[in-house]
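The data blocks that follow each hold one structure.
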Structure I
Amino acid sequence: MIPIKTGQDHIKSLHDGRDVYIYGARVADVTTHKAFRNSIRAVAALYDFQAQPEVADTLTFASPDTGRHVNRCWQLPRSYTELRERRRALEAWAELHFGFMGRSPDHVASCISGMFMGIELFEAHDRKRAAALRDYYRFARDNDLFLTYVIINPQADRSRPAHGQADPNLAAAVVDEDGEGLTVRGAKMLATSSIMANEVFVTCVQPLAPGDERHAVSFAVPMNVRGLRVLSRKSYEESAVSRFDNPLSSQFDENDAVLYFDDVKVPWERVFINQNTEMTLKQFHATPAHVYQNYQCQIRLLVKMRFLAGLAHRIAEANGVLAFPQVRDSLGQIAAEVGLVDGLLHGMEVKGQRAGAYFVPDRHLLYSAQTLTQQLYPKVITAIRDLAGGGLIMQPSSVADFDNPLLASLIDKTQKSPCFAPQERVKFFKLAWDALGSEFASRHVQYEMFYAGASFVTRGHSYRTFDWAKCCGMVDGLMASYPTPGLPGSKTAAAE
């Protein structure tokens, strides 16, 4: 039997010649480059963790085709119990990175799994494309692949559709089709974690306009496919002074990138939708895909919110203000907001329903959670920064200051706390700054606000999935229970 995937297995899989660029140069080996190596090790740690015998049964399940144990992110729950089992596995993974890796391997796996749960939709549209999706899900599952995705077109001129841009191939589009497959040219965003992923799923989650058919595709290719260029943003990992100074950004900078498809050839066995705008939208919302991928996000976010709550409490302890009524008021508010995420997550599980053979979390509670947490995350960050005050920035320049006897003695005199030794206080507030105020932290605020789309998009999902009929029926029922003056056959209000 094939053993469970390990961290070393994953690192080896990244030695594939992928075309990655940062700071004006091509990267020879992403696993050793100082911009990416630590975050790749953090991902490797996820696979090493699931391979440990004492947790393997919790984090993995046996593939029905090969018997190999793979991560439960590929599991297709058929009941509430199986959904909870899957959630516990995803939660355990998220705790290893404290919720700071938004595009961990369980995210896009959840999307592809959700698409597979709706395979009937693809069958009705095109049997060959359905077969491609079915085979790809099984291939990705049985190899426990790390997938990322690019599902947004470059911003450019948002007042125009994709085909109406100055460059009609700005957004990835089909430029040729033959017996072997499609040829794709153009850019997609936002390829978070692409540098450490095995493959990329390419499609469009945004509604496409008539004329955008060339952009309306859905396919998957390896990250080293010929013609795929990866344009990395600045690396927060490489900018980190040390793990002491930047304990989060030095390890968990999952990176973001623009992908450019320079006439990439996509074989038909990897094409799930070919130039159909209606089907491109349906693959997310007429299957469980969108629900499952964003359900994973809420599991991860709950872990992150718990971490931030712990940070807030430790800040109050470090500054000796925990007993202050106004501080406990702030902490109580933060605790309630963590409880909100926790309750919505459990609620969407309890209210889940069967969709064919599978059990799917409640759509409206999911979109309620997304709508509220987009507002909640920056609010919580601001509340914790308010608790911390100047202590977040009143820190030594780096760990090197401790090597200078004079500076070390001054740190000992100035960094005081009722619960931390001076060195520990510096260590703690360095962590707090990395989570709350650094460039890495700022990116996380932006990510949590927009990974699910602009706020009007998530509110739109909340609107369309809410049971308006039941609520309006209550209003109408009450109105029907008493007379309306002047209508035929109606008693007068005075008679009532």
Structure II
Amino acid sequence: MAIVEKYEAVIGLEIHAQLATSSKLFCGDAASFGAEPNTHISPITMGHPGTLPKTNAKAIEYAIRIGLACGSKITKDNYFARKNYFYPDLPKGYQVSQHTTPICEGGTIRIQLPTGEKNIQLNRIHLEEDAGKSIHDISATDTLIDLNRAGTPLIEMVTEPCIHSAEEAFLFVTEVRKLVRWIGICDGNMEEGSLRCDANISIRLKGVTTLGTRVEVKNLNSIRNIKKAIEFEIDRLIQITETGATIIQQTRSFDANNDTTFSIRDKEDANDYRYFPDPDLAPFHLTDVFIESIQKKLPPLPATLKKQWKTEYDLSDYAIDQLVEDKEEADFYMEWAAASKHYKAIANWMIGPIRATINEGSLNFQQLSSLIPYLVELVELVETNQLSFSVASTKVLKEIIVHPGSPMAYASTNNLLQTGSTDDIEKWIEEVLANHPEEVAAYKKGKKGLLGLFVGEVKKISKGKADPKMTTSLLEQKLT
């Protein structure tokens, strides 16, 4: 047995997601990204004596929203606590968080592994404020502090130690990012720090149930880095164990330049933080009516849509998985499908030409929404063989985006409609066969795959006007 196969990795993740509120958690300072350093601050953010914070109700709503989406139990009686751990970029000298009463308890997020589905168990989701940002690479002699981010509302999602590989962690964070975007509570932009991850990693011999000494890798800011850091740490911990050395509980950081981790300090335990209820913030009680009002506003989640679309639209698993990757795309598909019965054709248009158009950056789904009547007509023309898919997707679609109007009118004016005229198609076939005598001879000797070449050539010289089905049928007759 290979050494690595003797061990099982045990991983717990802590994901911090900045909530997409307009203002900070305890004051009215703007929470937006990208402003000049230290411009989104006030006496409350700066922790001046005599200032009194006030809790952002929208942040509470967003935290409940993610809890409901994960099937968590919502804690009705809540309070905030001070976490007395030195933050050089929090002027108060402590962080305000939740400790005894996390706003959401339990819950699951489902991931899809090659071997099947797995539910990743959540321990808790709680609210807290973000710290500012220490910048080390601008000045050669000083660390600079930007406090714009200080006080921005966060949720921290803490899993149980139930993840057993870097791949599972990768898939879990991918699902979390999709979920927070789907329900509109966070933009999930890891490059801007809107979503960050800490990974707690330990190893144990397979069959052992006790947990090993863990290390924590902090502030992983890309899904790729999460996977790389965990892979490195698992290998490092196994090597330490195999040499008989002792694993030290510590906090580490990830070096993306060489995909390794390095120690930054010995790990603290919860009692080192000296939590106590914040005396400046009133406890808050959540009513059933308030929680139910948030539940009613939740959009259908991807898992629900997958079941619904399988039944109502008879789409393939591949098409469904593609279309529920992004909520705007899913919403647009449902809007289009509500106006037409060509559900599978619309899915193909969404995954192909529509997605390509969106990716070009020339327009978005909201702008495309006004074109639904014309898109319905366009698909109908293709499905009734009046217009080839190639011409429809490369010419007519672009035209109606730039100049909204009837696809039929444009196709008719520009002589793009397919013809079902046997005389016209036979004329094009005769021309193609005359130009390819060697291929005709090879076809008649058994190379039946050449039929596609002939159909393609007829399509070219007819400029897409020849009906493919009729073309194929007539070609088979001619080549008999």
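Derivation of every value follows stated rules applied to the coordinates shown; laboratory data play no part. Remember, predicted model here, so these are calculated numbers, not experimental data. Cβ atoms are built from the backbone, for glycine too; each structure is taken alone.
Observations
- Value 1.09, calculated as Cα Rg over 2.2 N^0.38 Å, assigned to which of I, II: I
- Which of I, II yields 10.4 [mean count of other Cβ atoms within 10 Å over residues 110-117, calculated]: II
- Computed -11000 for helix-only ellipticity at 222 nm (-39500 (n - 2.57) for each DSSP H run of 4 or more, over all residues; to 500) - originating structure among I, II: II
- Source structure (of I, II) for distance in nm of label points 7 Å out along Cα→Cβ at positions 326 and 342, computed value 2.8: I
- Origin of the derived value 1.6 (distance in nm of label points 7 Å out along Cα→Cβ at positions 22 and 446; candidates I, II): I
- With mean projected area of the Cα convex hull in nm², for residues 166-237 alone computed over the structures I, II, the top value is the one for I, the highest of the group.
- Comparison of I, II by distance in nm of label points 7 Å out along Cα→Cβ at positions 6 and 350 - largest value held by: II
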